[in-house]
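Several structures are given next for inspection.
Bear in mind that the values in this text are calculations on the coordinates, not laboratory data. Computed from a predicted model, the values in this text were never measured in an experiment. Cβ atoms are built from the backbone, for glycine too; each structure is taken alone.
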Structure P
């Protein structure tokens, strides 16, 4: 699992930004949301422009050079912090795999070009590679002992090169990093279309995803559970392709996507990705519930919480989700002024299950600590 992420000179983050997912709190409710003192389901709040979207993008940066998955390459002027004269961005991911703490650090001079990579296991440096002077140190790193790694171009990761050119043991930290990164997924609401980063390649229509997996009836039931009642059918469109449509009383069939609301489209997108949730390591959703009714948002969040196999990091402005029925004070974070903290870290009060987190937030209980700091 990911236990900490650090980034600097990237998009909205000028100085070092640290997102720590470790929790030492021992709440006796919603216990599956934290595993071995690591937050598995995180909700992130923050004012507009505080950096929530930048954080989502930054977390996915590792997928751009470790695995060959879907990307959204930024230009340099959008990649680096605009107010800095530095020409590189630094990233540090700290993972907990069984009893090992694996830290992977790298720097980039562009969205696709590496400056250096470093790998630590339990705080001991195991591997480093500098792309400018070809200097490297593998410290008896077994997977790399048979390779002559020299002259790697900046767009080829040494970690990825070792993984692809050796028989990597499944217990190896390199195997575990690549496996985790290959199963990371980031998507957002439909404000920018059906775009995603990580996990897969290319895109299929939402209708074809459901039809090919024989999920039309299940999807109809899913919509019914959200209070959306449609006579959903499969039909052959004018190009001879199967599509999803709504059949009306007069027998007319209208393409499903052409007449539904923005909220229903967002639910449609969520359902299609939900079919893959059991395979994910980390799910990141930005603008989680931009078009959801508050009850729908709660229902969707409860579905996400049921997938114990994956971590989830979700941004939202929905205060109705900040309650102890579906989350915990160590799983709700507030991002502002280049800092992110869990709710329990932002008050001197001991938060209990019966406390109304939403009211505490509105009353300013969680802003006092930030102001003092």
Structure Q
């Protein structure tokens, strides 16, 4: 518990924009070394000091003692280009609780997540072609087939022990990648079009596999003019990786050669539908491969139709995922967490929580 308090104290101080010296003065310490010792876990925080911190930092007691939170640990990389900072921060706190609770419930069952085993040895010095080659090799290694989007989620869970959950997010938030010790997660807004969801999944996979050498920005799709050269380079590498992974060159070449005289917009829309990507993503993949000229007149409004007029019926993913919901089922069954707290955490009513378990064919683990 002392380590949790220490870690969260530092996070809250930095979020408040206070230096160690400034906070030490507010607490009445003679020097900042005392605060340093608290933040490193070498000195315990006295009860009266904790009450002072709650007032100074504008947090509640749960911030310091609730084990079902992620404050002070873990790093997010969001795809949220035009979302206000406060909105994103509040949602990040909620998302952190989702993952922290999943981890804590696992610990109570002696389930220790394994760290990532696969790492891509790419840096910002690598070319876009290198990122594409890495994606093609990964497709073969994981046996993702001709339409990788169909198997990608299961492959990520299996090979990386990574949690992939589908949530409902505020407008403008597509998803995120998250890294905490021995656990990683990808969060996807389930109400995004299918093609966008698949692209986000592949994009965030790149960040998880290159996080140490190329840590992504907290919000990785900020306007290009606000990105420094290194951050922009990382994002472009991620885009090339995602495109090559979801639209394999060899498979795409066969489709391109069979096109004959089919009208270009109709063809792009249908092939994008085949690969489960957006038509816009496919267009740029063709341009970057040099198969489609930048000068060719393409009406992006017509291409956008593939998200709305798919030849297939696009189903909304179930909320969260089976693995995630099952952990709550076990936690509730064994009394590790209450029904009310679970419903509050997941943002559901009691009836909706029961429906969530039924949607995955689980018996409801509590009395209605």
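When helix-only ellipticity at 222 nm (-39500 (n - 2.57) for each DSSP H run of 4 or more, over all residues; to 500) is computed for each of P, Q, which one produces -6500? The value was obtained from structure P.
Which structure, out of P, Q, was distance in nm of label points 7 Å out along Cα→Cβ at positions 49 and 337 derived from, given a value of 1.6?
Details: P: 1.6; Q: 3.2.
It traces back to P.
I have 22.3, 73 for Rg and Dmax of the Cα atoms in Å, calculated from one of the structures P, Q. Which structure is it? Source structure: P.
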